[in-house]
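Take a look at the structures below.
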Structure I
Amino acid sequence: MMARAAVRDVSRALGHSYATGDTIAKLIPFGKQGFPVTIGSALEDTPELKELYSRDGDAREVLDLAQKIEGNSRHVGVHAAGVVIAPTTVTDFVPIQLDPKGGKTITQYDMHAVEDAGLLKYDFLGLTNLSVLADAVARVKERLGTDIDLDTLPLDDQKTYSMLARGETLGVFQLSGGGMTAYLVDLKPTVIHDINAMVALYRPGPMAFIPEYITRKQNPHHIKYIDPRLEPILKNSYGIITYQDDVLYIAIQLAGYTWLEADKFRKAMGKKIPEEMAAQKEKFLKGCIEHGMKESAAQELWQQIETFAAYGFNKAHAASYGNLAYKTAYMKANYPVDYMAAVLTADAGDVDKISETVAECKRLGITVLPPSVNESRGNFTVVDNTTIRFGLYSIKNFGTGVGDSIIAAREKGDAFADLSDFLARVADKNLNKKSLEALILSGSMDAFGERGLLMANIEKLLNVHREHVKAPADQGSLFGAAASLKITITLDPAPALDTDARLKYEKELLGLYISGHPLDKHTAKLSSAKNTIKYAKENLRGVETVIAGYVETVQHILTKKGEKMAFLKVQDLSDAIEVVTFPRTLKEFEAVLTAGNCIMLKGKISERNGEPSFVAEKAKAL
């Protein structure tokens, strides 16, 4: 139970409102360099918290009790990747128990105590990116007949480095995300060491060194060393401390540490033990001065090490991650359609990620089409060098069994020629009204007719299918050629689905809009890049501005005074944002603030629960 969590838990247990605990907790600052802040130190260092403690009885009670439980275990947690290895039976060393949530056998000791008891602890990480790479390689082999050996990729592929320098990082392991992407665009990496270094430096603490790293790469005249003996250690990283290994070599070669002492130093850094770090500082500075360094230079070097220490990567870890990052970037740069199809398949079910990846495909010139009974497999399917299809498994309200039957029927013969051919050959009794509706409204049967027309004739289609399902399997042997006769289906005329209905069903069944977007009719008004939600989130925090978008969802709640307010999810073609409308705004503009509307909002972007949120003052329909 860290400081903030202890305050919130105590406040809730005492029956106070959520706001009471939240207000007190937010006055406790976050730790620096990975070292936690205690309630006691926060009361000393934060005047606002001290003042609240002295004047508010509830706050004093909460903080006093929270200090008594602070630092204790809150509940049983299980490290998902941690595996403990013992030389003999585990219970010779530590007590065990069953994980209350999953039934696995776990130790009763935490990760530090397990090591103190003499056991070896390994973390085995499962990375989705490895599955994505394997899938992409298999797709390239099947589609193009090209064998790719990921262990022998050329590490000097210019296409890969150019793509990273352009900031096209979505779907690339460790290198995607706004901050990292912006740094890569500035850095313009040219060798694998640049990628390894960025993986190591893009963490709290070492991140402070990134701008200087970029400056030194672009202009070698800026490279300098506090002491000439640092050059052989830091040459590959332009004089910047980048890895734990750098600190070990510095401690040994400049401060006179033995290897064993250097390893204790590494552990103190890695485990973020404040008392140990204080002792190490004294030892390090003394050692540096004894080995010929000026005190001011030794202090400056220690400051760099301390900034780096809390989250430093060792070189082997950074190189492993950098290598994997390069492989994913290589596949995206050289086989974009196959790689993006693999990324989409891995993210299936996560609507936000799929939307983001589909937008990236569009930017790369890859069209993502609705599913098709004639082209889709179960997962996202590559049609050609510029086209990907949604898979049949992606459709909601549609069983994978029916999808497998469609794929099997198609693979036995040719593509389905028309409606009757499809209904005759997919003799699966689970192709019922619900699954046929899902196929039609998701766009999977567009090749056979317009969606509104097919929906209006669905009973007719189901009757034809039932006749084929009832037909005996050996009909061919009795009637010869008669079995291959097709039933011609005459569809009754019906109006087409309008655009809004078509998109609504796509969103419902596939999780996003495929054949268009409700905002398409307002493209002219939204053409400026500075009108987008994405731009506003990144550049206009706290500034009064105007955004526009489509209202995805609306959630109403009552305030303490019993007044109605609402939280909306508003999306444009670039991004989405939570919109908060307080009672006065909601009352005035409620007619406009409903799901399915395209609206324009005036207000400010603030932050709620660590995420950007738009507080609306005015609204109108687009």
Structure II
Amino acid sequence: MKLSAQWRTASSRYFILAVLVFASAALAVALDYTSFGAQFDKYAYDFLFRLEPPRPWQPSSIILAIDEKALAKYGGRNGIRAALADGLEKIAPAHPRAVAVDIILAERGNDEAGDRQLEQAFANTRNLILASYLLRDGTWNDPLPRFRKHAAYVAQVHSDFDRYDSVSRDLPLATAGGHERRWALAFEAWLIANGLQAEESPDDLSAGGIHIPTTSREAHEIRIRYTPPSMGAFPQVSIADLDANPALASKFAGKVVFVGETVQAAGDSWTTPYSNGRVVPGVEMHANAYETLARHMYLVDASQLSVLLFCFALAITAGLTYAFISGWPANVGAALIILASQLIPAFVFKRFIVWPWLPGTLAATFAITSAAAWRHLIVRRQLFRTEGEKDRYQRAMQFVTHEMRTPLTAIQGSSELISRYAATMPEAKRTQIADLINSETKRLARMIETFLSVERLSAGQMELKQDHFALSEVVDRCAERARPFADRKRIDIVIEPLPSTDLTGDRELMEYAVYNLLTNAVKYSPSETRVRVFGEDIRDDSVRLSIQDQGIGMDKKEVTRIFEKFYRTKRAEQSGEAGTGIGLSIVEQIVTQHGGSIHVESEPGIGSKFSLILKRNQ
């Protein structure tokens, strides 16, 4: 019974801890699906992007730039088409693998001669890809037919950037508009340059047997691996410099060429995870996306299941740490759990896996906080229990010294009489004193045993005896012991017929409870009054035993406190009767441990009635 109670207590504690740590993990995962969580993950992604750049490589693409010098040379923005035509004509002899033009040519130009020159340059360009853009009404802003007819493909330049911080991290390889779905400029350039065809399935995208991991089914987004600052500026040649030095055309040999404006004022500029406030032109973003595809530098997202399991693993580890470790070792363990939540994203990023930073961090933090609070409350509870046990022990010692003083005094006085007058004392007197010593010794032993039994019961360290005894026998025995005390005060103890009921439990403890109530009734009643003992069956399984006196009584406020240890009413203190205030608390413990209850009705100056509701033997 004791082990079962302890097991239930421990189980409930650990169940609470389990609920806390699992709730911590679940809350952490749930917060990661909010815009708040997603943005924090992106900030962490940018940090790892800068912390773990890819190894330097030689780009297989190059930018033919319409920069400030080119615009100045060709007469500003009205001369863009002329500059584009001139640049394409000059790189044509170098035979680039593909040319992707990141300029929207959807409107007629102001210079017809320039448009004819551009049309002829397109006709002479092999593997030409022109750009289109999806308008807000869902239609495509396509190149003019005169230009489009010379293009191998028309691709979309719809980029993706985070609406909270305008950082371009991902690129959708496919964009649908109207009844047409188009590939991204960088993806088309990679396909054409390598002679590949895109192959789609409901969950996959590949080309020429090369799997392309993407983050969505429809848009097929990829994370762009921008060239790190350690590689310097992305390779590019200004059309103005090319016009001044035609030998620069050799740089375009065998390369995929991206043509576009690099002037920030053009409005086609993007922030990247490397930027730190610096923007890159859109054409450079597309060139970086091409390099990501060409070198297969894909960053893939960790599976949701692995993230979920990791969060729960962190939470469970935190719970186990504080469940079985305390003090500074537990805090060291918590620090290691926090460290693990930070290192795992960095560790897997080295292996091209993007692990969300927030859920693991929050799971570890929430679980550690919850488990530490749980440990703190458990320690405080144990401290309170220890202090309570210490207080109970001190009060118990007070009880022992007070309640046992009378029999000890009788034993001491009787033994002194025998030792002092042994030679002259009559045999009958010696026998009387010996009987008194024996009686008081037994009484003292019973008192000690009763007290210890009650203490062990209240602490859950003892099982009740399962004796079978009659209620009337207990009452008669207690009344017989209390009558000498009642006779001295000329108080009648009247026992009315009791139910013929057998009880199950510890007989000695039950006698202590009834005897205590009888002696209290006598002690706090005036002379020539009556103490009435009566009972009745109240249910099929219970009986009520009542002890009613005509004593000093109590008010309602006092009745609510009389079962507190060492509490005595004002009238009890003023009566002059000795007492410790512990007897009724012991009586309540005994009755409660037997599955019963105790009720009190009292009125000052009229008397009190104590009723015990006891379970009958079934």
Cα Rg over 2.2 N^0.38 Å from the coordinates reads 1.87; which among I, II: II
Quick check for you: by relative contact order in percent (Cα under 8 Å, 6 or more apart), which of I, II is greatest? II
Parent structure of the calculated result 14.0, given that mean count of other Cβ atoms within 10 Å over residues 45-52 is the read-out and I, II the choices: I
Among I, II, which structure scores highest (criterion: distance in nm of label points 7 Å out along Cα→Cβ at positions 421 and 501): II
If helix-only ellipticity at 222 nm (-39500 (n - 2.57) for each DSSP H run of 4 or more, over all residues; to 500) computes to -14000, which of I, II did it come from? I
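We did not get these values from a lab; they are worked out from the coordinates using the rules stated. Because the structure is predicted, anything quoted here is derived from the model rather than measured. Cβ atoms are built from the backbone, for glycine too; each structure is taken alone.
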